[in-house]
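I've put the structures underneath this note.
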Structure I
Amino acid sequence: MLFSEIPGLNEIKKHLINSVKTNHVAHALLFDGEAGSAALPMALAFATYINCINPSETDACGICPTCQKISKIAHPDFLFAYPTAGGKKVLSENFIKEWRSFIQNNPFGTLSEWLEEIDIKQGNIPVEESRQIIQNLSLKSYEGGYKIVLIWMVEAMGQSAANALLKILEEPPEKTIFLLVTANINRLLTTIISRTQRVAIRNSNSDELTQFLTTSRNLSEERAKQIYFLSEGNINKALEILEQKDQNEKTWFANWMRYCYAFDLGKLIPLADEFDALTKESQKGLFDYGLKIIREIYLQCVGTESLIKLEGDELQFVQKFSKVFKFENIGQISDLISEAQMLIERNVRAKIVFLDTSLSVAKLIK
C-alpha cells in the first residue's frame, strides 16, 4: 500500500513522512478511524515507507524488493495480528492467506467483512496471540530493517491479551515499531492508549473523495458527489455503493415520496415488489439515502439552506418537497424510516416493511 493510493488526507501523510525524515518515529502508533476509513491503509502505507529502500519526498518507491514484499503481505519482518476465533490453534498466522486476499481486495474493509471472509461470527485476539508476538520479536530482523507489528482492530483484544503486551509495547526491542489500528478507541484500555501516539484518521472530504472516484473509477463529477453525500466521506461505504451498479437512489426516493404524497397504491405496490427483489444491503442503502434527504429537507424548512450539501436535481427536489412536508412531522417520518431499516436488518419481509412504512409516511406528509 502506498500513500498515493489513499484519497486525500495529505496533512496526515505529511506528518508521518516528516516523522521518518526527522528520525522521530514513535515506537507505537495508534491509527484511530471509524470502520471503513483509511486507518488500516494509512498504517500499511507508513510501514511501506519506513522500510522502503528508495523513498521519495512523498511516498515509498513501490518497486524495490522491500516494497514488493510488503505489498504482497510476504515480508518476514512485518508481523500481523487481527481478530480470529481465538485459541492456540487459530492464531493470525493460520489465516494469513485469507488476510492477504482481504487486504489486496479491499484494504478499507470492516471487521464484519473480515469475519465473513473467514466464516466466523465473532472474532477476538487472544492472549496466545500476544505471547506469539513477544516470541517473534525476540528473534533478530531477517533483512536488517525495522520489525513492524501491525495489530488490526486492537479493541478485539481481551484484557489478558492487552496486559501481556504492555511491557514490550512500552519498551520494544531496538528498531521495532508497533502500529495499532482501531475503529473504537473507547473500548481500549487506558494503559494501551497511554503507551501509543494517536494518529486520528478522518473521513475524506468532498473534494478528496470526488477526485478519487472520478479519476480511479471514471465516474461523473455529479455521481461522485452523490456518493460522497451517501457515504459521508467513508471510503468503504463509497465503494459499497459503487457495487450497487443499477441502483439510482435519487430517482427511487423521489418516486417513493411522490407516490406517498399522492397516496397512490397503484404505484406503491409495484414499487414494493421492486424493493422486495433487492438485496438486503441495497434495501438498507435506499432507506439510508432517504434519511439523508429527510435531514436536508429539515435544514431547508428551518431556513439553514447554507448547510445543505446537495446540488443539481437533488437540491431542487429538497427545495420543492420541503414545501409539502408538514414541518412538525419530519422527525416522525425520519423515525419511521429508521425503524424500517432496523426491521430489514432483522430479516422482516421487505415488502411488508416497505408498504407499512409507505402508508405511515403518506399520512404524515399531508
Structure II
Amino acid sequence: MRCLHALRPLALAALLLPACGVNAVEPVVAPYPNTEGFGVEFSKSEDWYQQCMRVARLALPPAPLAGNQRCKATDLYYLKRDQASTSNGEWQQVRACAEASGDDAVLMMLYANGYGVARDAGRAIHHACRLDAAKAEMEARISYLASGATADDSHPFDLCDHITSGRMGAVCAGIDAGRADRIRHARLERFATGLPAQARAPFARLRAAAKAFTRKTADEADMNGTGAAGFALQDMGRRDEEFMETLLKAASGALPRASAAQLAQLDLQLNAIYRELLGKPSEDKGHPERLGDSTVAREDVRSTERVWLAYRDAWKPFLAAARLPVDLISVQAALTRQRIAQLKRI
C-alpha cells in the first residue's frame, strides 16, 4: 500500500500509522488503481477509473539519485512550499526524495503544480490513482486533475483539497500541525534571542514544559470516530497556540490584569470543574474508568493536570528573570482560564 508520510506528533503516531497500512516486515503491493480504502462498490465504467487506466502504463522518467530512501518527502515538500522562494534545484531534491521513498502524494503534487518538473496532468493522475483513498476523494482529485484546471502559486493543488474521510482528515491535520509548528518555532526562536541572558535558560525550561503539556493533552482527547485523531491534533495545536499567544501578550503588556482575589476565584472554579469531571460515571460497562461515553479515563485527566501544574509553575522563574511588563498572578489567571475551557470540552 502506498502511504502518506505526514507530520505527526508522537502522541498520535501509533493511531495514525495503522490507518496508512504500514508494514515493517514486508511491503504490501497495492492494486492499480488503489481501491483498498473505498469500502463501497464501484464500476470500471466510471470516469475516474477510465482516467486512471488511460495513464496506467505511463512511462515515468528516471528519477534523480536520492541518498536516503527513508527521507520524509511530505515534510520536505511542505517545508519548501512554505519558503518565501524555492529554487528549481530544491524542488529536484524533493522529487528525488519522493521517488526514492515511493511517496505518490508528493509526486502527484509536484506534477500537478509544475514544481521542479513540467506540469503534467497525466503523471499527476497516475500518482493520484496509486494513493490509498476514499472513493469520493479519488473521484474528486482525478476529476480536478483531468479538467485541465491550472493551479497557481496562491492556491497550488494540494493533497488535502478533496478530503472526505476521517482517516485522511487526520493525515491532513498532521500536515497542518507540522506546518504551524514550524512557524511557531521560528517566532519563539526570534523571541528567545531578544531575552536577557539570565532569562534564556528559564525560557528553554518553560518551552519544554509547555510542549510536554501539549503532548499530554492528547490523553484527554476522545478517540471515538474515524476523525478523532485529526481533531486531537487540532486540539494540540490550539494548546501550542495558546502558549505562544500568552507569551507574546505578556511580553507586550497586553495580557489582561488580574488580582489575587480573581485568581483565587478561578482556582475554585477550576477545582469544582475538575472534581465534577472526575465524578462523571462511565457509560461503557466494559470500561468503568472512562468518563461518560468518551475514551478518556479519569487517570488521563489526573496525569494531564499534574503536567499542567508543572507548566504553570515554569512561568514563575521565567517571569522573574525576563522582567516582562506583567505580573505572575495575571499570567496564572490566563492559564487557569485556558485550563477551565479545556476541561469543559472533555
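Comparing FRET efficiency 1/(1 + (r/R0)^6) of positions 42 and 218 (r between Cβ atoms, R0 = 25 Å, to 0.05) across structures I, II, which is largest?
Details: I: 0.50; II: 0.10.
Greatest value across I, II: structure I.
Out of I, II, choose the structure whose coordinates give mean count of other Cβ atoms within 10 Å over residues 138-145 equal to 11.5 when calculated.
Numbers: I: 11.5; II: 21.6.
The structure behind it is I.
Taking mean count of other Cβ atoms within 10 Å over residues 130-137 as the measure, the highest value among I, II is held by II. Rank structures I, II by mean count of other Cβ atoms within 10 Å over residues 34-41 and report only the one at the top, that is, the highest. Between I, II, the highest calculated value is found for I.
Using the calculated result -16500 for helix-only ellipticity at 222 nm (-39500 (n - 2.57) for each DSSP H run of 4 or more, over all residues; to 500), pick out the matching structure from I, II. Label of the source structure: I.
Quick note: the coordinates plus some simple rules give every number you see, no bench work behind them. The shown structure was predicted, so the numbers you read here are calculated from the model rather than taken from an experiment. Cβ atoms are built from the backbone, for glycine too; each structure is taken alone.
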